[in-house]
1. Matching task: 0.95 is the computed value of FRET efficiency 1/(1 + (r/R0)^6) of positions 97 and 185 (r between Cβ atoms, R0 = 35 Å, to 0.05). Pick the structure from I, II.
2. Match the computed value 5.9 of distance in nm of label points 7 Å out along Cα→Cβ at positions 81 and 393 to one of the structures I, II, and report its label.
3. Please state which of the structures I, II yields 63, 54, 49 when Cα extents along the principal axes in Å is computed from it.
4. As an exercise: helix-only ellipticity at 222 nm (-39500 (n - 2.57) for each DSSP H run of 4 or more, over all residues; to 500), calculated from one structure in I, II, equals -15000. Which structure is it?
5. Quick check for you: by relative contact order in percent (Cα under 8 Å, 6 or more apart), which of I, II is greatest?
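Every read-out reported here was derived from the displayed coordinates using simple, explicitly stated rules and does not represent laboratory data. Bear in mind the structure is a predicted one, so any value in this text is a computation, not a measurement. Cβ atoms are built from the backbone, for glycine too; each structure is taken alone.
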Structure I
Amino acid sequence: MIHAFVGPTLPSSEPQLSAPGIRVRPPARHGDLFDPAIRSGDTALIIDGVYHQAPALRHKEILAAMGRGVRVIGAASIGALRAAELTRFGMLGVGRIYAAYAQGEIDGDDEVAVGQVPDGEFGALTWPVVNLRHILQLARSAGVVDGERAARLLAALRAVYYPQRTWAAVRAVCHRQGEIKFASWVAERRAQDEHFGDLKRADALAAVRTALEGGEAPQTGPGPVPAVWETAYFRRWSNAFAHSRVGGLELCTEDRLVYQQVFDPAFGKTWAVYLEYRSFHPADGGKGLPLAERLIQVTGGDLPADRVFHPAVDLREERTVALLLAGETEQDRQAVARYADALTAERRTRPGFTVDTVRDDLTRRLLMQVWQCPEQDFDAEASARGLVCGTRAVAAAKRLVPELLQEITKTTERTEAACVTR
């Protein structure tokens, strides 16, 4: 399967993208390559991506995808930039824009940036610098402008902020620079060919052909070992984007885990089982030992294991997920979906709302109420549930606050109503 991330450079209606085996996706963004539908043996064709209105696709996400057997091709836009940066790790770059990045002739996202139409086609509203430079080169070859005038005009056009670099703005700059002949020449060529000078489009189509032909990426040596890119940040991303479909519900695995850590009164036992498993199967491949023996080696056995060992949780690992969610019920999963919906509604109805804006003191009080523990035991309770400490427990549980507050309010109202009727 070829997963083509396209937007303003190529519309999803482009005929070449209708070839069998191609799945058209919106412009790539942070988290897209964690999609379990992108499997070993597949190809991720990265043409367009977002970086202004949403977090951009990270390099380590591409490295991780290649590490699990996904062939990654980049061209034309952010794909060309990422390919130039990751060629030595096995990412395949295609086209003149990729070559210009790789050879250091151009640099920076602004070379390929365009304003996008916020619809299903993500059409381009503005002109990228790489296309303008290409058109000026064509104009020089045609004798319309000389090298000095072309360089001066390119500098003036590049000074226009990319979301404002419309065709009208391009013409206005040309007129201010006295390049009316050039503007007329471009207009005539565009009237004859709507894709005139669109170097990004030409490179993107070449990349689609390369993906369909199935050529291999150049081998420049062994790829990076997981330790190179599986940092704490990477694990945080991979956990955040881990999803599964259970009982007809599409749920975030991390949401499911946090719900159990907060609401399951027996989760301390679940976490103890996980620590025992991790002790016998260290993530770094080290020697496995019984947890009690490892604890004696480290502390002499004076502290509980959950206060000493805080192994990173990898929610891509099936065994880990099975152990940590062993006590989950269908009712729990329904609740997770409800809590996620409440969080989404809060973001939609309160502009600027993020999980980080939820008050720490409020979250802390709610957790102590749910756990029925006094202030002095809060850190110990959080640790026993695999949340390390009270501060981290508060950070993890903030996603639950909107729905939890609603549930508490409803319970209070029902109780008050019951008292009135007695």
Structure II
Amino acid sequence: MTTPDLPVLIIGGGFSGAMLAARLAEKGQASVVIDRSGKRGLGVAYSTVEDVHRLNVRTATMGALAHDVGDFARWLERHHPAHADPEGFAPRRLYGAYVQNRLSGVEKQHPDLIRWIEGEAVGIDGTTVHLSDGRSLAGRAIVLASGNPPPRTGRDSDSPRRLADPWAAGALNRIAPDDNIMVLGTGLTMVDVFLSLDAAGWQGRALAVSRRGLAPRAHIYGHHRAASLPDAALKGPLSRRLRAARDLAREHDWRDVMDGYRPITARLWEEASEDERGRFLRHLRPWWDVHRHRIAPDVAEVISRLEKAGRLEITAGRLGRISDRDGGLDVEWTPRGGQTPRGASVQWLIDCTGPGHDPARDPLTAPLIASGRLSVDTLGLGLRVAPSGQAVGRDGSADPVIHVLGPPARGAFWETIAVPDLRQRIEDQSDRLGH
């Protein structure tokens, strides 16, 4: 049983948790945000201080409010006019400043409705959250908004030459200007790593390897209009939809076709059968990811420049044996489709494989999964979540207390990491929890 006058407990104080707390306060509901980083509203994405790390979505549509998508663009016009181009891609640190500015404004307008606790949630018992320092907090609802965890590959390695989390404080500072590196993973994290290294004056060489060797595609400058999608691209077998989308991309820029899918992706995912979702993940997901999550044009130019100079090779393959040697690592890897391993001698191996989501191993959620209160979605994307945002237990029923927001809810909504998707989830959650 929940008590109406108790706060909503939000575990995670990144964008999702902070902006949910703000919307709840604007609707008169108190919340307590539990966050161990001390970086209110920033999370991993917006805590960067490097201007080379850019947003992957145009400024015009990055407002934090579902009913006011232009809010961020107007904020830039007031505070940072040099970055206020609505069709541009602003530095992520400025977006972090915007989020914190909005948060502080709400806190001033609604004093005492948002409370921050710096600590680590280690257990959930009924409607109570237990912290690692022995404190316990009681609430009427609990929201898991923990964001993206570090990569899981090689996390337990004790080699000082394997950087298991490139986002850890000072991780890339250890790389000397002439060091050669190998990167595992060729997605957005890889791009950020090379942007940081290039800005710091790094002059070495790099080999980036992933299963298919696909890297994020680039936006192009100028205003674009989403393509109108025919029924053949929306209904029927996946193979027919794919053919229709490819045919449409011959008539329009492929980016416009992808943007046509964006506002209806969650609905299409919800309507898809488990078999269709599985086939999409097995066969189309890598191509979806690199076309859907694009990078700013000038960011793409940095990656292209490194490739043309022969300093960066992005290729498909799989990692093999890794051996420590004096001052570096000897790495074996096998090209995709090949049988003969190749060798590389590098000073560093950097894990850019992306978030290591595994709720069954997470110290907070694993006991709840073992007890049956939570469950993992059948495709292994994250927690099983109802359309309402409530966690679903082993018996298939929605938990009346625990809600899930952001990346852990990917199995239910698929697109749960970009602001344009998250802000609508935040609005829906605040409506349900604000009463």
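1. I
2. Details: I: 4.3; II: 5.9.
This value belongs to structure II.
3. Structure of origin is II.
4. I
5. Looking at the calculated values, the largest one is II.
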